Structure I
Amino acid sequence: MAEIVSTTPKIGMEIHVELATRSKMFSRSANIAHPDNWGAPPNSLCDPVVLALPGALLVMNSEAVEMSMMVGMALGGSVSSWSKWDRKNYFYPDLPKGYQISQYDLPICVGGSLEIPSAMGGTSIVGITRAHLEEDTGKTGHELPGGEEYEGSLVDYNRAGVPLLEIVTEPDLTCAEDAVTFGKELRNICRFLGVTEGVMQRGHMRFEPNINVIIVLDDGREVATPIAEIKNLNSFRAVHGAIEHEVERQVLAWKQDGLEMGAGMKSTRGWDDQKGTTFLQRSKEDAHDYRYFPEPDLIPVVVDEEWKQRVAERIPELPMQLRARYEEEHGLPEKDARAIVDECDLCRFFEECIEVSPDDVPGSEVAKWLLNAGARVANERATEIQELGITPQQLAGIMELRSTDSIGSTAANELFELLCDSDEPADVIAESSGLLQVNDPGALAGWVEEAIKAQPEAAKDFAEGKDAAIGRLVGHVMKASGGQADAAAVRQCLVDTLRS
């Protein structure tokens, strides 16, 4: 039997994005993907349309259509001038109508691409095949309120009818790391556009990698394993783990059964997060299995140039553009620019801080405060940096105090934490907390004299040219002054006293 020379994963992604409109796709029922409705009791966000009661008629949500157009434009795709709705027929308990309203052959958006940094070095371009709009299904569970297990299936229709944008990529990804990078970049774009909250744990974005492996044999042949689609992954850890495991599984399976990609060979698999393995759910349906046909209760979506232009004007500066601007205009290192932009709320807070910061303080300094002191306090308090309570004006006050040497670095960090719990300006809290540096020559001379008496050996060593000895003397002064002495002034005073 021929030996394997190399294996190359071939990965395409299907991403389901729950759009955060106020109401659902085809009814006025409240949308659980909107932050106002998180945590709603089961089956409380329903109406006759959602439950598919006889006589209920559909009305299209125009905001969901515009959100979908924004995503398509942001990805460099084309918005279709004419698209239609179709019925996708299949039965499942959480599908009230017995079919799902979707878009089959004429989607709202087609084409586009997204460039990402690649784990292999350089960048990779991931092509976008299409983005189509549909309605989400309900949710089936097997636990009673409180977590008690239930033998049957419990259906919650709160999610049924939520506007869902499905983005389908070309199979341009070749490793799990790049698939995760793509997912994070796409999530960021959608959050900056304001079309979704993007909370993975709430199912706002669900990823479904389509994976197979190209195997090169030593006899020159290339074989492709059957494609497997991994369903409903709602964390990037799961995306990475599922792809890594599935690639390994497919190579081992080919060695045993020799099956190759072909008609009827697709499968759908689930992901067991505890075991770290995929498992077979069913053979993958083809399009004809769903018996698609045009939805008779909805008119087509006709988009003219004026409508496209109005939507295009809503698109803000996107993450990749922001990172480039922060590096160029504000001098942020690439790592810091990425960390700021990776959270759109933090990015907006950073922008607010930049607007009010002193003119002589570079944007890189603002970022450093947020990513160092801010991240430390946020971690201790189990919250987000932008939610600590400190305002952009207060942070600007800290930087103003530092730029005039009115406060030391250690005291500045202490002041940052104090301001997270106060509405007072930075200078007021610094003064009331005794954090302002003392530069009075008389006071400094007194502290230095005290330090020399307390540390005679260190004073002798420093006077004889041993520079390292100054640390003990400065430390004594800082302790005696309660941290208020200006360290630089203390050093100069010691030099003038012991080496003059």
Structure II
Amino acid sequence: MVQQSSIEPESWTLDELVQLGTMLDKRPARLGGRTVLMETAGQMLHVRRKDGRIRPLKANAAQELFEQRRGQRNIVLKARQMGLTTWTAARFFLKTITQPGTMTVQVAHTQEAAEEIFRIVHRFLEWLPEELLEGPLRTSRLSTRQIVFAEIDSTYRVASAGDKNAGRGWTIQNLHCSELARWPGNPAEILGGLKASLSPTAEVILESTPEGVGGCFYDEWQKAGETGTVRHFFPWWLEKRYRAVAVDAATLNEDERRLMELHGLDLEQIGYRRELRANFRGLTAQEYAEDAESCFLASGEPVFEREPVEKRLLEAPEPATVRRNGEMRIWLPPMSGRRYLVAVDPAGGGSEGDFSAAQVLDLVTGMQCAEFQGHVGGLELAKLIVEMAKEYNGAVLVVERNNHGSGILALVETACGYTKLYKQNGQAGWLTTSLSRPEMIGRLDAALVENPERFLSRALMAECRSFVRLPNGGTGAQSGAHDDLVMAMGVGLAAREQLLAFSC
């Protein structure tokens, strides 16, 4: 049986392995909050360290944080070389060899990366106790991409994203998609095929360094709240090797002081940061991420002034309240005697299309109070925005009437019985035209420069930074990104100006 003082028993049998498999995610008091899996990895698994030596796997800061926060579905946004691929391989390898009938699949962005991952896995196998390799973990098939453990009916596979058949016909219990932002071809289609192969209880880890706004990984990160996926963000300073010669404290700028205060960085880490910025220049934020917004770099000419947007991305506060799995974010609840408006950019509601978005503004100050963004439409959206308007003291409801908007307005009035609607020339709703759209965007741009503190949403700022000038001469979200929050805010600011003018 498994001993109290150690994860490893005196002799390994299949029963001991299976018993260990049932305990991997437990946190016995004797381990001080660490999981049995973490302890097992440190005792049984070996890795090649940066100095070339083979040593037992000891979890670093990022790996420990991931293990503490991990859920069934996970997405990991990280700086370079944080060790998350190695840790995922270790986690899934231990699950594969201790839980009979397990199919584990790791998919890398290139064939070379897939081969490197499999070398890590092979090393785990080679350094296991001899009695395991000759007993319950005797392999019946061992290739450059697959290990089959016949006695426990488990398989470990590594594939590249270029293999369009990866996952087809399999039932996957553990799936790791490595560097998803850099997958070739149509990553969303490949990922969709892999997801279709998942067992109902499968554990999933999507992991990548960022590569621009838009694309499959960016979309998965943005909609994580809707899908119940746990977000993990790991900035570069979690890696203890990232240090350089300490800088002179007298030379610190405002941004460096802020980082030191917020995250406890020291002068050696600031020295390393300066080296990064000298070497990587504009790509520093992407390759060595410091926050989960600015690391997604926009391509193309941005419409909004970059400096106030980037600054607000870093300074914007967390919502005071979050509802609907993160779709509804509230910073300032309604106050007695205040007047508000709710501006809405409706969409059809399909899970793969645009989001419906709503912005709540204080009518007098223009302060952003709350925000909604989700894949809802029709009557569900009509009821939701009416509830928002009622909650904010019977706010004026400003619905863009283009496309889906006319139907939403009809539902708001008839099915929901809400009549406090914004009107243009006697017609309910706001009409965005080729003339009014540039004015809306210009007004938002000016507000970002003059009064950036009005805007509290990082999601809105993220859309602002990927709102670019398009090849056809127009403006909008760059390919793969969204602009629903931007347009809802544009409608809100334009309608607010007219409402204030009429009330004077």
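No lab work stands behind these numbers, since they all come straight from the coordinates. Here the structure is a predicted model, which is why all the values come from computation and not from measurement. Cβ atoms are built from the backbone, for glycine too; each structure is taken alone.
List of remarks:
- With P(r) over Cα pairs in 20 Å bins from 0, in percent derived as 21, 46, 28, 6, 0, matching label from I, II: II
- With P(r) over Cα pairs in 5 Å bins from 0, in percent, for residues 323-362 alone derived as 6, 26, 30, 29, 9, 1, matching label from I, II: I
- With distance in nm of label points 7 Å out along Cα→Cβ at positions 83 and 411 computed over the structures I, II, the top value is the one for I, the highest of the group.
- Structure responsible for 27, 48, 23, 2, with P(r) over Cα pairs in 10 Å bins from 0, in percent, for residues 35-74 alone calculated and labels I, II on offer: II
- Once FRET efficiency 1/(1 + (r/R0)^6) of positions 227 and 331 (r between Cβ atoms, R0 = 35 Å, to 0.05) is computed for every structure in I, II, the highest value turns out to be that of II.
- Across the set I, II, mean projected area of the Cα convex hull in nm², for residues 99-242 alone reaches its highest value in structure I.
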